[in-house]
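A.B. asks: Next up, some structures in structure tokens.
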Structure I
Amino acid sequence: MKSNQITLTFSSIAENVSIARLLIASIGGQLDLSLNDIEELKVAVSEAVSNAIIHGYKSNPNNIVYFNLEITKDSLIIVVRDEGCGISDLEQAMQPAFSTDPERMGLGFVFMQSFMDELQVDSKLEVGTTVTMKKHLKQTPISSH
């Protein structure tokens with residue numbers, strides 16, 4: 001399989017979460033992933049992008065979310081980056097059910113961790129947050145030609 005790279009930048013508005021979901025679903029389909037794997041990718045991407053918009057940018061629509069996909073022969077790497085407020089206590093933020101917004105379940109990082117093979121979160125206050133998620137791709141005879 002050829003490697004591929006896709007970079008998307010979009011305004012920090014909730015409507016763009018569905019664009020990121022559509023893109024990852026389309027890529028998942030090209031990679032012959034199962035419907036379940038594609039659903040999990042969509043949830044992980046939704047959570048990462050929503051976090052950037054809601055928490056990173058405090059729902060201010062005048063900012064940019066950076067979405068990068070890299071497909072190699074054995075993995076899918078998704079990077080979602082914002083230049084927002086950053087996370088003051090990363091360890092606390094990664095805890096199940098922790099949220100700075102009482103309307104939210106606080107399970108975003110939990111979903112990302114359970115649905116992806118690797119999750120790395122880098123955050124600096126007033127600089128922004130970068131979420132890197134990796135999914136290992138199983139080699140199938142179909143995708144090798």
Structure II
Amino acid sequence: MRELDETDRRILRVMLREGDLTAAQIAERAGLSAAPCWRRIDRMTREGIILGRSARIDWARLGYAVRVFLRVTLDKTAPRAFDEFVAAARELPEVVTLQTLLGRVDVRMDVIARDLDHYRRIYREKILPLPHIADLESLLLVSELKNDDWAPV
């Protein structure tokens with residue numbers, strides 16, 4: 001993969017802050033003219049650096065005021081524990097993030113709920129029945145102080 005230069009990184013920083021801008025608007029904010037900016041965006045897209053644009057959703061505005069991070073350790077004695085757990089967890093609409101980790105914890109899940117009572121029902125009726133859970137830790141989000149969505153550029 002080719003090394004990114006400072007201009008590429010400026011474009012990416014603008015896109016991370018405001019993902020819905022046109023190429024001309026990105027160019028203006030990054031200090032370029034539109035055509036070279038569009039070519040750089042196109043090249044980074046073809047190279048797989050830019051994977052697409054997506055919406056960031058404010059779940060609280062949609063009535064989901066509670067967000068809980070679950071750290072799951074799986075029973076590794078079952079041969080297909082990981083695959084079966086992930087397949088079942090992917091089916092839950094309240095699970096908005098599902099990540100695998102190295103270390104003591106195998107999976108991290110972000111779960112959204114309308115309120116604590118709703119979360120309690122999700123936890124009892126949907127999370128606890130997931131297959132092959134050996135240990136489960138819930139961390140309730142109190143406030144988000146910073147979220148740059150992976151912005152080291």
Structure III
Amino acid sequence: MMKTVQKGFTLIELMIVVAIIGILAAVALPAYQDYTSRTKMSEPVALLSGLKIDVSAYFTDTGKLPTLASLVEYAGPKVTAGKYVADLTGATAGTFIAEMKDGIGNNINQTKVQLTFSTDANGLLVHTCGKAGSNPVPKKYLPADCRDGY
């Protein structure tokens with residue numbers, strides 16, 4: 001009596017494996033895109049945070065909040081673009097906005113992050129970081145230290 005040995009997989013077994021891989025991909029891809037978007041958002045926050053010391057010095061010396069142009073005149077050139085940041089602007093005194101480039105992630109394309117300086121009731125300089133204008137970055141993509149403007 002001769003036994004038959006099964007070689008390979010049945011069609012049903014292969015279909016089950018393909019379905020499982022499809023489900024895993026459907027869950028993993030959005031999570032990966034969110035992760036990469038959060039990573040890319042560290043650049044504009046770093047560019048904006050780099051202004052804090054110069055704004056503080058400007059405010060201490062003049063008693064006024066600077067625009068980006070007056071800050072450049074006071075403390076020298078600033079980095080206003082990067083790999084993911086299209087432009088850093090600051091036409092309003094004490095308000096600086098970083099706009100993301102297009103084509104870097106569906107959920108953060110051309111979104112904006114804002115760093116705003118103001119004075120509190122005691123005349124001390126304070127800042128808030130967060131959403132900006134008509135196309136703000138969704139809160140979940142910002143680093144935790146830049147969510148106070150929401």
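Laboratory data are not the source of any read-out in this text; all were calculated from the coordinates shown. Keep in mind that what you see is a predicted model, and the values were worked out from it rather than measured. Cβ atoms are built from the backbone, for glycine too; each structure is taken alone.
A.B. asks: Quick check for you: by distance in nm of label points 7 Å out along Cα→Cβ at positions 18 and 42, which of I, II, III is greatest?
C.D. replies: III
A.B. asks: Turning to a different aspect of this structure: Ranked on Rg/Rh (Cα atoms, Kirkwood Rh), which label among I, II, III comes first with the largest value?
C.D. replies: III
A.B. asks: Assign the value 3, 12, 13, 13, 11, 12, 14, 13, 6, 3, 1, 0, calculated as P(r) over Cα pairs in 5 Å bins from 0, in percent, for residues 34-97 alone, to the correct structure from I, II, III.
C.D. replies: II
A.B. asks: Sticking with this structure for a sec: Ranked on distance in nm of label points 7 Å out along Cα→Cβ at positions 82 and 122, which label among I, II, III comes first with the largest value?
C.D. replies: Max of distance in nm of label points 7 Å out along Cα→Cβ at positions 82 and 122: III.
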